[in-house]
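Some structures to go through are shown next.
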Structure 1
């Protein structure tokens, strides 16, 4: 099997390793580019969201490189993302591509279907071997998430512009090459040492911003215009509401989602609205209680769950005294516009901190 999959943050080396261990040939997706997005936008429905278009473009690129099987997954519920696998398949077959499709629903929602798909993936290997392989992949992802959080902490404190990002890329490359459990542990330790060796000033107390919103635009740097690096280089420490391992625990292996965020959201939004809409409401409250200076909400243009959450942002910002910047993103969004809005948002947070503002939320409604 020559298997391809969509690129999303640091998940790529984990899926690549699992496929290799199961005897498949991974057609590893490259990081998305403007060309990838343009390719997806050419064939996607006009009002499909940017994750749909980027992943579609990635599939086309991988099929052109010889992939014969596509692997994907989707949510279950009111969010239309659950239909994306079927839509991607129909579009690609209409374009003349021939391939197999392994699509995973959440295991607790459709367990029989999930294990049927796993059986296709594991081939002749035993279930115990598959479990060991997936567990090793999870352990690798835990380290990658930890390295990302370490980079987010160091970047606003670095002495030399860009040194943290370069160190992270080096650590990421070492982790990608690690295949056995012992190699993964060794690579994780080496990556951590590379990161903490970046010259930085630990005494600094930078602005802190929570990043919330739809999972793909949070995790895929290309889709969010490398917002973590941009904020870090503006002197802001970033913390996302979603990391791949936390998503696995709260959403893939549970039907309840992040209960801490949901509980906080209940007085404002008492039911799930699909995607991460309810979590976004709760996460604004959570970051305010943690003393963060602001929140950035990221969402694909036309994402209904995040539109619902956005409608509550003015009241949340007022009630909890935390400024919120909402960025809806599609293929027409310009990097310069994002940069300008982030700079203005950071300036505003710095002014608020210098004045000791409390309980005076400011919301960007553009």
Structure 2
């Protein structure tokens, strides 16, 4: 089988049935799979998804302190900006455009490390990156790890149920995983360590990076605004980490074909351009599916793309050495032909009216 077909660990209910149709598990099946895969007592290989959700759970006290102790209009605005804009944009910059698609390159390791740790660490790169390659290869088809056609829970809990890498890869296939992750700077396991831990990332390295990142940002926020600001922004990061797990369900039309002519030009899947994710995180998702390796996905004048603004700024100051920008190709290949076609149809309609009038 092709590497893309085996690189992810299949759920117990499978990707597709005997006829090749997408398996749509019940909520009970999804929850049973979820808790089984988080059971560290059953297998040490559950450590990475467990760590990911532990981060979310640990944010609940911070969120509670923000709501019940430190709440004010100013703190609410800080939480809104940090969760919706800063965390969202950073996810697009780091996890999406760099780690997964390599849409740009850093000048050196310092700027890569700087960008990686620009916000509170919540989502493990490994879980995002490898599965996202599969998502693009099998978008809205059986095997897509967050296929919106299988329902909200299928997408929301995908980081545990569908996105981790397979635990029985051959050494050759594991080396291909290493190639997908090498540029991210995340320290990888040897093949022997992978067989022990079931992951690319080394547990010790991951935990140390987590502790250092959280310690730095709590101290920084505390110095800027005391415990009130620190608790507010940590709680906001947790809120974002939950909210981002809902994105692909919405970003693929909740499993329906709801694309709009002149707005969504990629018609091979159900991806759509949404105004809110686009504005706050630069996630013009249909554009991205057209040109996944582009460092910019806001191609039209109204499509604000703050992730692109960061990448472009970093290029101007020399921190980013190169990038891909597919805006002109999008305009030439999709948008301008659409406008010409629309204008031609309009002229044809006007001419038809004149002809009909002359026959009266």
Top of 1, 2 by volume of the Cα convex hull per residue in Å³, largest first: 2
Work out which structure the value 4.0 belongs to, where mean projected area of the Cα convex hull in nm², for residues 99-146 alone was derived from one of 1, 2. 2
Given a computed value of 0.60 for FRET efficiency 1/(1 + (r/R0)^6) of positions 43 and 227 (r between Cβ atoms, R0 = 41 Å, to 0.05), which structure among 1, 2 does it belong to? 2
Structure responsible for 2.3, with distance in nm of label points 7 Å out along Cα→Cβ at positions 51 and 283 calculated and labels 1, 2 on offer: 2
Re distance in nm of label points 7 Å out along Cα→Cβ at positions 139 and 307: value 4.6 computed from one entry in 1, 2; matching entry is structure 1
Computed 2, 9, 15, 17, 18, 16, 13, 7, 3, 0 for P(r) over Cα pairs in 5 Å bins from 0, in percent, for residues 163-298 alone - originating structure among 1, 2: 1
One of 1, 2 was used to compute relative contact order in percent (Cα under 8 Å, 6 or more apart), and the result was 15. Which label is that? 1
Have a look at 1, 2 and say which one yields 30, 21, 10 for semi-axes √(5λ) of the Cα gyration tensor in Å, for residues 123-242 alone, as calculated. 2
A value of 109 was derived for volume of the Cα convex hull per residue in Å³, for residues 219-322 alone; which structure in 1, 2 was it taken from? 1
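Quick note: the coordinates plus some simple rules give every number you see, no bench work behind them. Predicted, not measured: the structure shown is a model, and the values here were computed from it. Cβ atoms are built from the backbone, for glycine too; each structure is taken alone.
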